[in-house]
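Please treat every number below as a calculation from the coordinates, not as lab data. All values derive from a computational prediction rather than experimental measurement. Cβ atoms are built from the backbone, for glycine too; each structure is taken alone.
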Structure 1
Amino acid sequence: MIALVRVDNRLIHGQILETWLPALRARRVLVADDEAARSPLSRSALTLALPDDIPAEVVAVDAADWAAAAAAPVPVLVLFRDVEGLRRAIGRGLTPAIAPKVNVGNVHFGPGRRQITPSLFLKEEELLMLRDLAAAGFRVEARAVPGDSPTDVEEMGRRFQQARG
């Protein structure tokens, strides 16, 4: 089963290991990211960070088998580098029926991005994509760690408008 879909441009890192995996009781990690999948060094570095008893798979977004992840006998944490990768996965079979919850945790500042939370900066088109996901039935939230209060997509929109320069 897919316990959570998370957008985090760092992919596997300390917050994942120390907070998300235990909170979700996840026993497997699926990284869907074209850049990491192309690089043997990235794949090794990402999977090296995990404990031996938590297997990880790093695949290109278009190569991910969403039905298999949903049918896994253990909770699976799915990680995307960016909202665009998540959007592409939805076009390839990732649905709210198999992965109801989408967490947007960390997207770095960059050109055209506005601050939503201390660790989340979105472009307008990304916010629109997240709104579309919510309208399609996904429970979309922003938060860095499980102990934080979640920010829903409507509040993300309000914060985006308030951050107007």
Structure 2
Amino acid sequence: MSTPVFGVAGFKNSGKTTLVERLVAEISGRGLVVSTIKHAHHNFDIDHPGRDSYRHREAGAQEVAVLSRHRWAIVHELRSSEEPTMDEMLAKLSPCDLVIVEGYKFGPQPKIEIRDLSLSHRKLAGEDETIVAIAATGQVTGTGLPVFDRDDISAISDFVLEFCGVKK
């Protein structure tokens, strides 16, 4: 059986990262192992000019592993290669009970749409069949989907775990 994957989707400044952070804290606090994948639409770096690992990459290394007694990371330079698929990235993760994905707005994984009703973003639910619930800053009507208060982390966590078939 493969690890369940559940996404958090929404537009800029809607609260995606905060929701993911709070879901991870709540679900891992229940004794489950949670991993995350964050898809960035822009260039990013986890090391910086002048650092040894940065210098290794700039010299042409395809992968640079950085480790200490507290954590490790591998930076893989794509150079001219295609961005990996979600399945390829999932295969690189250690075993866990649930993977929460932030971003990949139009990916195939089931998702909760997060809405800040003070912003005038278009709605994903109704356009995207992978949206299975909505978390919003206020009341949402006219949808057949479950709707949660964006701050009701316990209820959203219960929904995600039940939807994914993860035993608490």
Q | Origin of the derived value 34 (relative contact order in percent (Cα under 8 Å, 6 or more apart); candidates 1, 2) | A | 2
(Q) As an exercise: Rg and Dmax of the Cα atoms in Å, calculated from one structure in 1, 2, equals 17.8, 55. Which structure is it? (A) 2
Q | Among 1, 2, structure where distance in nm of label points 7 Å out along Cα→Cβ at positions 2 and 122 as derived comes to 2.8 | A | 2
Q.
Given 0.95 as the derived value for FRET efficiency 1/(1 + (r/R0)^6) of positions 10 and 98 (r between Cβ atoms, R0 = 30 Å, to 0.05), which of the supplied structures 1, 2 does it correspond to?
A. 2
